[in-house]
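Down below are the structures I want you to see.
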Structure P
Amino acid sequence: MKEFAVCGIGNAIVDLFVGVTDEEFATLGFERGTMRLVEADEQKDILKQFHERVPRLVSGGSVANSVIGFSQLGGKAAFIGIVGDDRYGLHYQEEFQQLGIDMGNPILVDQTTGTCACVITPDAERTMRTCLAVNGQLSGAHVDADRVAKSEWLFVEGYLLANPGTGQEAVAEAIRVAKKNGVKVALTCSEAFIVHVFGDAFFKTLSNSDFLFSNASEAMAITKTDSAKTAFAKLKDLVPGCVVTDGPHGAYIRYQGVETHVDAYPCTPKDLTGAGDMFAGSFLYGITQGLAPDAAGRGANFLAMKVISQVGARLHSGAKEFWSEATGGK
């Protein structure tokens, strides 16, 4: 029995959530629904525009959100990521300690923690400006081999591949340690641009993975197809197991030779942030608990629905109860 069921590696980002009216959003000059990376000075200017409000701080990052969801359900998890020694970094470390996630000592002195300004408009769309800051330094040197070796699964964030130097090195080192120690590797695509711009690194990582999480647009980019169903079929040639989520159309799942489709739960979304992250964390929890792929998928879809029915990328209460409701107490 391994000490950790899942060890995630990814960007450590503090999300700052601000709700705005359509009129206020128009003054920002942002294209609605976009995610763009910005430098520290630009991020500082963006946050100044909200100085009269108090943004809600939530520790996150894509794989970090999945690991948090996994932990909230009762799974034992670890995370590899780095933060600065500013107020956001201290907030991040304290929150992970409270969540019971083993993060080691992630703080780098005299560095700035990564942040994401998440602007939420009345249509539930999120427009994000992300400053990676110290995350750009995450490298193979930060990979805790002991933590990876003590895990059943290593969960890799595709966004790390967007850093051709240190990020790709960190991923390669984490996978090397995983393979050496019989640790299964799951990869999340993160966004279709990872495939389009960093395809060589992505497909190399995919070839060393046991499982892939992707949404419909990402899966279609990977397989050069025009539908989620066709992409799901083609992924069989690239990776042993996978999930292709397709929003309100549910999710296609292949795990340990079993193929299934699970329906989505209808809802009125308030904020689309974090649905895929919660799905991945919940699904990993399900299969590490021995659930069949369809049961794990139903539970994951239910929790993803609960996430988008609120503002914010993760649930702050009720995760275990929701899981039990969806899976019949399993």
Structure Q
Amino acid sequence: MDIFTHSVFGALLYILFLKDVTFEYIIIAIFFSFIPDLDIFLFPLKRLFKSNYLEHRGGSHSYIIGIIISAILSVPFSIFRNKSFFIAWIIGSAFYGLHVTMDLLTTTKIPYLYPISKKEYSFYIEKAGSSFTFLNSLIFLIIILIMFHNSAPLSLFVSVINFYTYFYLIYYLYRILTKVWINLHLKDNQKYFPGVFPFFYVIYEYELTHSGVSLCVEKKSHFSKSKVIYKNHSVLNSEEMLFFKKAIELCNEYYYYAKWTFVPIIIRNDSIVSIRLFFLETMVHGRTNYIQFDFVKITQQVVNFNRGYGPILS
């Protein structure tokens, strides 16, 4: 999720459950609500240590790491502000954990128990970097700043804060219940993906046989008819099936791409077979990120690799 939503939701939950704690601790809560996303500055270290867990949404997105970092950063806070280290540590750990929990709801897997376990998981409740929650968080911040600038009465601040607090709680509860309900009715070869807006979602149906691949990407809504975004059945010969499996192996070598669900497209030319993998986690209005491997038929070697963004090929 975006930094605005993490910060706003953290602040709102603090006010809801910890309003009797002094104001200085709310700064700790907000800070730890978004600190895991500062891992974007660790990327240079990845080149030095050759570890995928130094990437964004890597090792920093772990409850265990949160407890450790909260303990370390609570020491200078407690010394310079003359506040309780224990309270700062508990609040820091709780709101760092809130960030991890919110990202677990998204469509990008995270190693939530690293370094104890390297298993990565996500609940596919909300799109990662949702423009819907980003826009609502931004509107909330603008409203608060306007009210502060115009010296609005305290009662108005309380009303706005209460509205947004329960709005987010109801929103995420709705997303969770929707996912659970729809999952109960899916086939084994189908997968649920949340849409940009809360009432929309995508069902992906995928079947791989010895002779080909059957695919269907269908956009659905609680209040309107379904729309097929992509549907195809590709019959692959033994050579093309080999290229297809090689492309999947190569995809899994990339830390981020290995987390995502792909829609494979076969592009045939005279001497080249291209396997293009579209990723459903980043899809917005039928357009999404993809990577493509080009194989030479004679040598069966990869001669080109590229990535891009666009509509799923029909």
Structure R
Amino acid sequence: MRPYNVCGLGNAIVDIFIEVSDDEFAGLQFERGTMRLVEAAEQADLLAAMGQSKHELRLVSGGSVANSIIGLSQLGGRGAFIGCVGDDRYGLHYAEEFGDLRINIGNPVIVGETTGTCLAIITPDAERTMRTCLAVSSHLAAKHVDARRIEESEWLFIEGYVFANPETGQHAIREAIQCAKRSGTKVAITCSDAFIPQVFGDALRESLKSCDLFFCNAPEAMALTQTSDSAAAFGALKVMVPNCVVTDGPNGAYVFFEGAECHVPSFPCQPKDLTGAGDMFAGAFLYGITHGYAPSVAARGANYLCMNVIVQVGARLIADAPTLWQEALEDYRADDVGG
């Protein structure tokens, strides 16, 4: 047995959550539901302004794939992560928090650099509007790839956002995949956002040739396959990669794994914050398939944890993950979700 179930490769970001009213949000003059990259000075000004408001700012260490590794760890899985943070207060908080989570992140602190942050502004409709400063997280390069952590993992899980940095990030991805192939570590990739196949499609498609499992949501799948609905996109993806999962919000998830396919329904709920839903799904699904659960069962558990994430604020699950996993599978019958 290898020391780690999954080693993630991605942007190390400290998420900063704030809940505001519709009137307060209107005053910001941001387009609702968007994610925009900003420079360090603009982010510092925005955080300073938010810090002077009456609302609490909540800090949670994460990043897309990092959130997945945290979810896997909360379930009892063994995780590692490769990313970069600065030596400021956010970076030191990040390193300390991952230590508390028992996730091996090596030594990610780069002296004299600023840690990446994502301000997530949550409105009453459960939508989140994000302003992200990648800072040193975007410096992730081939030289930061720890071959040993990848060799000691069953799976390498690559964040799609890293493709958005051709100068360094794409080299890190290629180096990590080469390490994985040398050691027999399986490779999973998450699309992260529809703009990745739209803008960096060539690099993504090249990496998919070495991919064992691909995660994406319906808009991402349609952007990659140039199809007009989630079912058609899923059909196209089954030809492109050996295994894939397409999540489709309240419409559940399409799963194709080891030659078998199924559609797993979602769990109805009233969302409070959609942040991190896909991250939790991927982490929980990877936990399931690395702990002996059938893909349909893993997807059911992942959907349930996903539902529990979006009825709270923040991508980090607050409730006890193993208890929720057992609740999801309590009355499970394989034929409920297609075997």
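Derivation of every value follows stated rules applied to the coordinates shown; laboratory data play no part. Note that the coordinates shown come from a computational prediction; the quantities given were computed from them, not determined experimentally. Cβ atoms are built from the backbone, for glycine too; each structure is taken alone.
Ranked by mean count of other Cβ atoms within 10 Å over residues 156-163, structures P, Q, R are led by R, which has the greatest value. When distance in nm of label points 7 Å out along Cα→Cβ at positions 220 and 236 is calculated, the result is 1.6; to which of the structures P, Q, R does this value belong? The structure behind it is R.
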